[in-house]
Structures are given as C-alpha cells and as structure tokens.
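Please treat every number below as a calculation from the coordinates, not as lab data. The model shown is predicted, which means the values in this text are computed figures rather than measured ones. Cβ atoms are built from the backbone, for glycine too; each structure is taken alone.
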Structure 1
Amino acid sequence: MKILSFTVALLATALFASDGMSQSKPETIELWPAGKIPYAIANSAVQEKADPGNDGIARISNVTVPTLAVYLPPKEKATGVGVMVCPGGGYRILAIGHEGEDIARWLNEQGIAAFVLKYRLPDDRTSSQKNLVPLSDAMRGMQLIRQNAQKWGLKANKVGVMGFSAGGHLASTLSTHFDKPNEGAGVQPDVARPDFSILMYPVISFGQFAHSGSRESLIGKNASQEQIDLYSNEKQVTAKTPPTFLVHALDDKAVPVENSIQYYLALKAAGVPAEMHLYPTGGHGFALRTQGKGTLEGWPEALKGWLKGMSK
C-alpha cells in the first residue's frame, strides 16, 4: 500500500509540474535592437507601468520597449497557424490580461500559436511620429513571427492578426496599411501583410462613428481631414486586404457597432471574404468574459469554426 501511495504521489507531482509548465511565463523577445527603435525619443521620465487591476483587468502603460510574448501550443495539437494578438485600451493603455494573455491561451487550446504584442502607445514625449509608432511595432512583430516560423512550427503563409477595440484599429491598420510607406519600420509589404485578421469590437473609423479617445491619442485633437480619412480604415480597404472575422455587440456604448458594419461592407465591396457576428447585448471589452451575456457566449465557437478554414 505504501508503494502504491508513493507512486500515486509521484504521478500527481509530475502532473502538477507539467500543468505548471503549461502555465509558465512565455518566451518574451524585444522587437527592435537596442538603440534602433524607430521614431523613439529617449525620455527617462517615462517609465513603463503595470497595473494588476482591482477589476481583474491587467493594464500596461508607458510602453517604451515593445515586445512579443510567444505562446506555443502542445506539439501534438499544433496546426501550424499563428496569430499576433493586439490588446486594446484606447491607444492609452494595453489591456494585456483579458485581451492578451487569456486569448493567447485560448488560441493554444485550438492548436494555434499566439504572439501577444506589447506595442508602444502614441506619446509625444517618447516618439517623433506618434501616429506611426503602433503600426511600426505591429509590422515588426509580423516580420519576427515569419522569420522564426520554422523554429516555432508555423506555416509562414498562415499568420494572422487579432485585435481588440483600439487593438482592433491597429490590426485593421496593419491589414490595410501594410503596403503604405513606413521607412522607420523597414518591413516589406509581403512580410507585414497578415494572412487573415480577427477584429473584436474594433475601432475602425475616425469619422462619424469614431472612438474619440483612440483618435485623439493616435493623431491628435486637431488632425487634418486627410489624417482622419487615412486612419478611417473602412476607406483603406482594397482587394489585397486579408479575409476578416468581425465580432461586435449592438449595445456597445464605447465603440459603435457601425465601425464593424462599415468595414464589413467595404470588404464586401472589394471582394474580400468576411464573416461578421453581431450580438444584441454584450457591451464593450468582453473578450472571453461572456458568461451570462446571452448569445454572445457563442462567439468563441464561431471563431473556432472560422479558424479551421484558415488552417487549410
């Protein structure tokens, strides 16, 4: 009996250790070589801050050194698909917990490698062209993922982007601006372009239905109409824009549902495959926290089915 008890204890310990490893911190890599971060202005007065959040939402602000956190699925489940995840936060903070880490682990459960992008936020104190800073980091993130595709067990032509709220604006900007000039990033269009995009209650338009906080953070309060149009991504869709999956709640008071609707219609007009799921209730910023929110609980299953098509 003692031998059996000892064996069971060993087995339990091994299982616990294995589970602990699966929940261990991911590999984190810096996007840019030291001293070569594009558009960066050194400012020691600006220090990155992490807030665990009493409301259960972990936040990061004042990002000056952007990184990519690598979450790989178990090899036996791996599909070869990768997704770069862009948390939201109005271009002021990053909701890195529920719109980053939680999503990465959910993607891993589907056999998908996830890469959480801790991108720099637009800030005149730390950047010379703040409107180009988040996009430069996103382009570089795509470059690093593709460069390391073999190492991470990925198919280089199966790498997409997923964004939430303002992170959805960044993801849609990457999907529509990948071939626009950005000398600071120095990433070729075919490398920067995602193979697909997943946009969760995204900020899309900087016009009538804009989330004013995101717009002001990225391009300022006195932006020209030219700048407003440039970053209204429904106006930047072309036939080259990648296939897109959209999720939005009709009662979203922060980012009007028209943002997703306008983008979907632009994709349809350009002949780009798109799937949109609109839910009557859910509000904003829900991510995977859908319990008790009616039909909204079904969005992860809908995405799971769509992603199977992207993995073929």
Structure 2
Amino acid sequence: MEFNWLRDFIALTATQSFSRAAEERHVSQPAFSRRIRALEAAVGATLINRETLPLSLTPAGAIFHDQAKAMLRTVEETIERCQAAEVEDENLLRLAASQSLYTTYHNSHFQSHVDAGHLSVDLGATAWPAEKFAAALQSGGVDLVMVYWHPALGFLAPLDQGAFEYVTITHDRFIPVSRPDPQGQPMFRLPGKDKTRVPLISYGSASVLRPIVDDLLERHEGTAHTLLVSSNALSSSVKALISEGFGLGWLPRRFCDRELDGGTLVPAGDARFEADIEIRLYRRRDNRKPMLDKVWRAVAARDGMPLDGVTAYHKVTRLNPGKTAS
C-alpha cells in the first residue's frame, strides 16, 4: 500500500468525483481510477460506492476514511520529526531517564546543561518499558541513558560490553515502605505476622524496578509473605498508593526522602528486605558529539569522580541475568 493511495482516497472522498479528484492529484482520470482500485485490492474491501451520484463511501470506506486520515497525520508528523532531527545541532545531546530518576536528579545534575542548550530530555522516555533504554542507546536514538542498576536488571546486559561505558552518579537504597498507623508504626511490614500475607503495591512487568522487587521476594520466599494487589508502571503511582494505605511497596530511598523525613511514610522491613542500587549514566564509546565529553565529565565531577580522562572512571560490573545478592 502506498501513501499516495491514501491521499488519493482522501481527495476522492472530499470531491466525490473521480475527475475532480484526479485533477486535484495531478494525474489522469484512468490512472487515478487504477490507483483507487489498487487501494481497495490492498485493503481487501470495496471502499467507494460507484452506483450513487455523487459518489459515496461504503460502510468499509467510512471506517477506512478516518483511519487513512490518522495514518497520514502520523506519517507527516514523523517526517517532520525526522527532518528536524536531521538539522539538529550536533552538540545537542538527548537524555533518556525513567520518571523517578528524571524528577529526582534532573535539577541537580542536568538542568544547567539544558539551560545552556547542550542537552534535551526525551520526556517520552519517562514511560518507556525497561528494555527500550538499552535499545535506544544501542541504536543511537539517544546519547545518554540514566537508569537504576542492580544485578537483577538483565535488560542492561547489552550495555555491559566494550562499546559502552558508564559513570555511577550515586548509590541508593531500595527499601520497603508503608503508611504509618496512629502510633507511627508501619500499617504493613515484613515479615508478616503468623505468615499473614501483606498487601503489596508493586511495579508492572515493563518497569525498570520490577526485577529488583521479584529478586527480593524470591530470596525471602519463606518470610516475605505478600499478596500483590496493584502493579504500576511508574514509581510515583506506587508511592501514591502506598501513601494512601493500600499496602506496602519498595521505593528508592532518595525518591521518598521527603515522605520519610515528614513521617508520612515509614520503613516497612529491616535490612534483609532492602537492596543496594546504583544510578548510572551510560553512553556509547563511539559517540563523537563535541559536547558529550563536556557534559559527561561535568556529571562525573559533581559526584567526586576522577577527571583525568573521560574513560578513567569507566567501571564494568559484570551483569548476571540470574539471581544475585544485592
């Protein structure tokens, strides 16, 4: 199916005349008619009722009309985005990060580079499935990826190769939290009493953090008695449901510091149910954008990483797709 056929079809529905539509599309009427029949053959349905004057749409044609306009809009918007990307300043870097990381670290680590016009943030990435972060960096769709790291995060395995490098921005702690009861104690806690299953607010299967929760639960299968009551794509949704008292759940400590300090959330388990995580910034080694080294070094320097060469603070921790202690 050719996109020009879609444009022919839209012109025909607007003019309700083969001759006027052919004139508008700058083709002969016989050629135009052949293109409409080719479109119908590709769709597998008759779209135009040729027995009426003026021409009208068949029921299938009415359905296809709205979809054809939507498809054309998508194509045109995509072409515009591609053309804009083609002329984009080579010094403009693209950063992808999950929502919780973006909201927690963007102002402190990246806002100055955004203000200077050196960095753009792909806000669509805040809702990406976990695997897309590695895929986007591999394909060159983004220049920098900021993600949580833990041995259970097998989707990062492709970045554990010589073609990529990373800096650890900081370390964090992944902890179970709950809303407090009137006495300031967690409404729900691990381990549960008498093997009572406590309600769990967790992450969807596409979430970056879901594998860490699964890893913790599997390693404490005999004591972490939980009942999954909600799965969410975003950490903010998990935090909101925990704060409302619907159950306990795991959050990065820095993402809920304010709530812990204010007492609206409290730890819901001891250190056995916690995990160390890192916040890493990844890049491709062969990315030669002039501004990349400057931003890379500035982010590393902010957290005390050495600055005697871009690769001096390149560290590799071998990822194990299997279960490993945190």
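Determine which structure produced the value 46, 35, 19 for Cα extents along the principal axes in Å, for residues 36-131 alone, calculated from the coordinates; the candidates are 1, 2.
Structure of origin is 1.
To test your reading of the models, identify which of 1, 2 gives -9500 for helix-only ellipticity at 222 nm (-39500 (n - 2.57) for each DSSP H run of 4 or more, over all residues; to 500) when calculated.
For helix-only ellipticity at 222 nm (-39500 (n - 2.57) for each DSSP H run of 4 or more, over all residues; to 500), the value -9500 is produced by structure 1.
Please compute relative contact order in percent (Cα under 8 Å, 6 or more apart) for structures 1, 2 and give me the label with the greatest value.
2
Quick check: 13.8 is what I get for mean count of other Cβ atoms within 10 Å over residues 44-51, calculated from one of 1, 2. Which structure matches?
Computed on structure 2.
Identify the structure, out of 1, 2, from whose coordinates distance in nm of label points 7 Å out along Cα→Cβ at positions 68 and 236 was calculated to give 4.0.
2
When distance in nm of label points 7 Å out along Cα→Cβ at positions 92 and 284 is calculated, the result is 1.8; to which of the structures 1, 2 does this value belong?
It must be structure 2, since only it matches.
Among the shown structures 1, 2, from which was the value 1.12 of Rg/Rh (Cα atoms, Kirkwood Rh), for residues 60-203 alone calculated?
2
Given a value of 3.8 for distance in nm of label points 7 Å out along Cα→Cβ at positions 188 and 228, point me to the structure among 1, 2 it was derived from.
Source structure for this number: 1.
Can you spot which of 1, 2 the value 27.0, 83 was calculated from, given it is Rg and Dmax of the Cα atoms in Å?
2
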